[in-house]
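Student: So, here come the structures, one by one.
Every number here is computed from the coordinates shown, using simple stated rules; none is lab data. Because the structure is a prediction, the values reported are computed rather than measured. Cβ atoms are built from the backbone, for glycine too; each structure is taken alone.
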Structure I
Amino acid sequence: MRKKIVAGNWKMNTTPVEGVELAKGVAEGKKEVCDCVNFIVCPPFTHLSEVVKVTRGTGIAVGAQDCATEAKGAYTGEVAASMIASLGVEYVILGHSERRQYYGETSETLNKKMVQAYANNLTPIYCVGESLDERKAGKHFDVCKAQIEEVVFNLTPEQFSKLIIAYEPVWAIGTGETATAEQAQEIHAYIREVLASKFGEAAAETPILYGGSCKPSNAAEIFAKEDVDGGLIGGAALKAEDFLAIGKGF
């Protein structure tokens, strides 16, 4: 039975004080959601320490939005995976479309970050997905396959067993556009097939999250699909009420 996961990517939003209040709200409301749902909140680096403190013992896990390619050294502005892990953080988002698009992250970059994440016992939430032009050109399967083969296929079976995949239709992030539940299921099933071609039956246990403008009004329909195991939530994760409502979609 795959885990049901609702992860909130806060991106570059909230001050540390606001973030702590948001995390408290999620922790308080979690008791109204099925225990089968695993909630993860991913605040900015500046909030991690305090958010870990206020969520400890509540069943809410904490993730970072990125980590450095290197273990330590003269890399001004970077944050090492070891620093993140030392705070009690359990997860890290890698390969988000905004990191790829705005900061030029490549598969080479992400392979290095994967190494650092696993070396520090962080569970990666690895993002894949296509742009609007790629979707219109019918390249969405090829794009997702390449992003998986170039990074995920380099993992050991043990590492793969701890991986979470998030499918992001880039054209549906922050645009208000949403893939239909059928479109989500189609690409999620395809991703699972690609994973199975390398890792066999273990792919059946890999959580694959939908990450494109998921909100309370459409979560239940999308989550009902066989290969959709939850969501990587953006804007709707910034309100505890909305984030928790998405969790009720299972």
Structure II
Amino acid sequence: MIGFFDSGFGGLIVLKGVRKKLPDYSYIYLGDNDRAPYGSRCKEEIFWYTAEGVEELFRRGAKLVVLACNTSSAVALRRLQREWLPETYPDKKVLGIFCPTVEYLADLKVRNVGIFATEATVSSEAYIREIGKVSLETLVVQQACPLLVPLIESGKLDRLEITVKNYADGLLSKNKKIEAVILGCTHYATIENIFRRHIPESIKIISQEDVVAKSLENYLARHEEVESMLKRGGDCEFLTTGNSAHI
């Protein structure tokens, strides 16, 4: 079984893309809606909340867990892989969504990139670090969007239009030559249409739904020892730690 973990329901759009591309596997999704958003929390909280979520997915049968949360991927993934997994679950795997996104961006060969993300993701500079590994010439500017996840999770859609516009204006003012923007939080993909209204058509918007699906397909093809452990059947279980009116 393949597990997906997110701080809320934003990762559902990533799971949707993966199930469309890889329909034969069984899936389990956990959204930590009770403690969302993660973006304004400290690193230690993000790490342990993520570890708890991953552990619950392992307990329920997942052999591989995808962190469908940019904040968890930015803050917790490296430590989970290097310290936590080898000690506690050496036979299981945890993957993030940063590397697939950065690899996709590298193929576009753009030199000016904008990132919309949570405060924690922006302050971690994970995108800047990972993009720098594949292209030293790419200029990256970031825009923290602390209000978006709470608005999306609470369903206050009437306030999203002006909020997205303000963040888009803020990012675009930092670099007039931006060629592509990354929606660096899976929640943002659920309102990609609003971002599109406030970002010039000449700028490509990179959402992670299809990017992660293709990357996971390639990963499983390269790692038969992981792929062979995964349950098939096409079923999917959805879990949450709290209540959200829009799950």
Structure III
Amino acid sequence: MSTNKLILLTGPSCIGKSPLEKALGKIYPELRNSLQKLVLYNDRAPRPGEKDGVDYHFRSTTFLESLENNPNYLFMNVRGDLQALDMNDLKEILKIKHAFFEGNPYVAEALLKHSRLKEYPKLSIFLSPLSREEILEMKDPSRNIDLTELLSEIMRRKQLRRKTRQKVEISLSDLEDIERRVGSVYRELSMAWQFDYIIPNHDGEDSDNWNLFYYPLGDARKTLLSFVELLQDKIPANIEKWDKQLLVR
């Protein structure tokens, strides 16, 4: 990419954003090094494995609220989750590299549409568990399929497989967290049309295809190659662009 941009990579929880970023660093290290991760401020507590200053700047709600009217910060209330972007940090990154955000669609949408970020070139990419063709087929009334329930079940199974790999036993709070995440999948996919490109990806974070044989296989491989081409200002063959009506109920 000739001009430094704000790169937004988003999609539902467990869709494969994190392993995609890791695969990029392993297989295409120079391209990964051209991206500097954008670390936002967040008022929630760190989740297991998250590190302050790496995943987020974890701060108190009081601290985040103090940034709301600070012109040096872009303040966001995303579904009750207070977050903030250091605008000076973004400007410094873009002087030398592309700024890279990887996270949930609600924050990505806020960054994509915020009036204070309009002047910055962006490349926005959404990972979807279903292709446009699959969605249209499942929406066919003759199929008698509840697409909301289908999407929830697809992502529920991915979440459960990932969680069982992380922990020996899954607690009630783990199951509640999974249900909270899968409960918003349809809403999140209905936001995908706003992003520049959609990459259908069936290999979520639960899939062995990302790293079992060092080089990604299956959809993980296709997703990686599509992401690489987009970063190189190319248009991959399997890339999609959805219209707003695709997931209107």
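Student: A value of 53, 43, 39 was computed for Cα extents along the principal axes in Å; which of I, II, III is the source structure?
Tutor: III
Student: Can you tell which of I, II, III yields 0.40 when FRET efficiency 1/(1 + (r/R0)^6) of positions 60 and 204 (r between Cβ atoms, R0 = 35 Å, to 0.05) is derived from it?
Tutor: Among I, II, III, the structure yielding 0.40 for FRET efficiency 1/(1 + (r/R0)^6) of positions 60 and 204 (r between Cβ atoms, R0 = 35 Å, to 0.05) is II.
Student: If you don't mind, another one. Identify the structure, out of I, II, III, from whose coordinates Rg and Dmax of the Cα atoms in Å, for residues 12-67 alone was calculated to give 10.9, 33.
Tutor: Of the options listed, only I reproduces it.
Student: Suppose you compute relative contact order in percent (Cα under 8 Å, 6 or more apart) for every structure in I, II, III: which one lands on 31?
Tutor: Values: I: 22; II: 31; III: 26.
Of the structures listed, the value fits II.
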